[in-house]
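Each structure below is given as structure tokens.
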Structure 1
């Protein structure tokens, strides 16, 4: 390629400065600070784009208030001269060859400098002629398709940026139609200019077209040098495979991953898809592809694969404050990534965590002699078997078996056994869809000493039970502590533009997730058409099969999170989360294990998890049983100010608003309660970077507390009266 635009590389300019400017005397020893930079006259380029190429900057702070200010920015005349030259080159790159950039630097009384950059963009250079040569030998329909998609148009602003984009498009286009050896040196671009007019000519020298020949796959020995004595060779679907080291792989792993057929025209996208297909199996740590010497018009292809470790053992440390006090624990996961040779993955995991002290805040209505102090804990064990759909990237079936046991601060022991079958797929490159086509959960609860009194004094009235009616209280307790079945269908959808936005260098990322859940339909069919005998322990209106109650409910949950990069080390982020659930059929209430909860490190950070809501409720014991409706909004301003062990770290300012509500009763949701009983907090958090995500230390203060008769908290706010939450990874 030949470009005449060498003036981009050498554009001397004259800097207008006042007498005593550091530009004139070059005195860097005094280290004057840059107090302000003002850019005017720019229309084609934003101020952010111009500031982005400058090394001369001002000292950053939060919204210009001076809070969380970064390092002092000194003024160096030589660097500023280079900045002005870069601005001129940036305008040339965008097609404004006659733009004038006039800087002015003034000193304050203390020697600090104020910079003003005045820009006169003038008229851009336009393309008045455009031609392509070298396309006579290609099919007419291919030539028409190529020209129709051109990035260059007549009377368009001529710029180096557009030329580069058109060159890259040309390479990608023809490599997609069999011209696999098409090279950038095969494109010659000639530009003729006269004043504000430019003529562009693309001269394209296309090589011959090729098809795919034989494919050879080599799976290397991960532990030693490849030994022919250990090699196993087979062929399937015109793919020859050699596996070293006695490893076990299904032939379909290889034939299903290769996206082209022998004899087809070479296509760059098929080669990329093949690499992605092999990567999606999680069986290989390194994947490379090379085209061998051409046989006639067919190109042999060799794919080299280095296997990932088959067995993996991963310990983890768990630390948070989910119940208020410090909660610590550990987890251990074993993974077999190739159980039967076709990418089937077996994953076994277990974790245990316990609170370091007893938490009695939810038992404030009881005297100390009415209950035994407990230390909350959680134990969980889980087994997953994943079976991929070879040839359909991102699609797989999985089966799960879980057992969980916990002791809760509200004087309850809880046990859950779950068996689940799931199908997951990727409808598009940026989306995921999963369907739990079968899930059966057995949920058990046992009360500890004091729970009966807690139920009577704190919980009964909230669910419509007269606490002075012993028969009604006993019936409510029996219902709450019954072993129950949850048979559930669940559909989850997630869409994120992060991958595509990163490739396109976009600064806005968003993630949308939605979940729809239905429970009890199959059990209702058994109840009505199979188990038709009367049970003396239950009324005909009770939801039960063979003497075991079951739940019936529907649930919807959705969240949208948006992150906007203001600069490489500044972000603003927002989250909206909405949820609703309701019983149906014979059920009168929803199961508390599946309700919405408010508070904690990923929710309303002014409250500990499970201590907010529903509505204006002030009793933490009631909050621990959740609500059926959720609405939350969060905003964050993230600043990366320093590094810890090479990981970006900083400070985040945040605010959260929202709550949970019941569907009926004193804390039911309504438009009035939405505007009256919302919770609102604000705070600041420290972010310490790590390879697994930032460690979050959040300190939050309540602004509006729906449980307080005096809801607005401004007059009560104290610096020491904060809620602390700890977590790993960003809140959203």
Structure 2
């Protein structure tokens, strides 16, 4: 995977600086060894995730990867120092592959992201001292470790946006290499150096110190023209894809239809969709077919500028370079995550498959041994007299000669045509004969009688036959092990969460609050925090409505909207009381029930008595209160059709009125994100929701499922 160039980082830093101004740091995660995800809250925009991969990339992402259950120390330290801190600026250091984010809390911090070499992510304090690096390093005169002063790497090359003609002349005059290498090593990299020589027409292979003044001027003009969009911040973000055989015609048709749009989704997207469709059919193809498809894959790249090098490539354009980088890198990261897990499981399953293969080969060998030994034993008896005559001759000779001398004489006799010796192939120094009986090689020990020699073969077959039962049992066990491992692999690979694109949905006004539709059809809304508590009362509480609040500190202001109805029934008031109780601090404290009161709107006031103070999100209740005692803390969650399909959390009576597919939760011990995943699997088989949708409607605190059949 290609690392971002200094040109790429220039575009990224400019966009991030505009996007993250005054954003607040919310959380930090470390999904992989080199990658950190920081979640920001941007005023007026909401959640923005930024991916930092040391040595490779920086960009906003809509493909948040799965995070480890136990966070490593580095993101925990980032949370400790930076949570709720405000971003003051994002910049690129000296047009190098170094990004710096200035963050203000009680003190100023700087987050440094290095994209050169193996990269690093480093948190600095206001004195430029290193608080903690992602990777501790000691190299090239730099000591990257805690409590050391951060030092930038030695500056090299030229600043392409500030370079002057005289700078180029000096660069080439002092070079002992050719033009292309000189320019590439000066900070432009290979691709942009090639592009400059393509535009200028100067021979890139000529020695740099022999370049004429006119040629240097041509190179300078080409460089200025190429990087002009960077100076004006008029980027041309794009993913380019090389045209491969079979796609060219489709790409031309697609490009013609899409020309003129802001986002030029040319053949690249078509190619992606086709590849997804073909993927499902790939299982039925031969291995050769898969290899062929791999060889046809064209080159892809992401860049913030239009260049002639890619003029015949198909382009997918984006509004920002961050979006383009996210699509380019996140797809490759997802494929890498999947491949790593597939390789791990292939090795794990392969161990058992190899064991099974060896056992099956052993079984086949034993079966073959049974057949061969029986046949050889029978051959010995079939040639009994012939073998006996040969043994008699050998025994007589043994009285005068050694075994080796006998073997020599038998070999000579065979050549001379002695009939008894024709079946002999060889004899060793211990008197063991190798005979050819009807084309089968049979060994006969001259020291034993013929029945004993035959019995050796029969016993060998019997021994193999006895072992077959054990081998068959072992094979059955291994087959079960293989099947179990394969099933585990399938489940594990299903659980491997390749990052999925997080599509921001437009929420209805009531979805930004706590809400549900009562079983009688009344809309009930509640605040999520102090700010939305204020909003619920000031914007949405009208005279005919009813106001509810849990009798505990830390609870939502809840309003039942009367609408056009004549009155609000008791059942709806009780259901609204369930919302007020369940979304109060009583849930996180693990209570089983909570008291709630309700009043009329004219009893709710923000005006304090003399000497009193009313905090933001709090209200003064005047007059008598109507109490609902012992409201149970239970919330049902399901998908309902209310102005379109959407998730709703509320009392069981209300949710069950609009859907049969729901779960019921109570205060418990399971973390919010984990329970949200379980809820998502249970209520959303069609996958119309995201994990965030479920998390958004859950109470604050840990939860557990209510067992079926329990009230």
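Only the coordinates and a few stated rules stand behind these numbers; no lab work does. For clarity, every value in this text was computed on a predicted model and none was experimentally measured. Cβ atoms are built from the backbone, for glycine too; each structure is taken alone.
1, 2: which one has P(r) over Cα pairs in 10 Å bins from 0, in percent, as calculated, at 2, 10, 14, 15, 15, 11, 9, 7, 7, 5, 2, 1, 0, 0? The read-out comes from structure 2.
Among candidates 1, 2, the computation of FRET efficiency 1/(1 + (r/R0)^6) of positions 430 and 566 (r between Cβ atoms, R0 = 30 Å, to 0.05) that gave 0.80 used structure 1. Looking at structures 1, 2, which one was helix-only ellipticity at 222 nm (-39500 (n - 2.57) for each DSSP H run of 4 or more, over all residues; to 500) calculated from, given that it came out as -13500? For helix-only ellipticity at 222 nm (-39500 (n - 2.57) for each DSSP H run of 4 or more, over all residues; to 500), the value -13500 is produced by structure 2. Taking distance in nm of label points 7 Å out along Cα→Cβ at positions 110 and 446 as the criterion, the top structure among 1, 2 is 2, with the largest value. A value of 0.15 for FRET efficiency 1/(1 + (r/R0)^6) of positions 150 and 206 (r between Cβ atoms, R0 = 30 Å, to 0.05), calculated from one of 1, 2, originates in structure 2.
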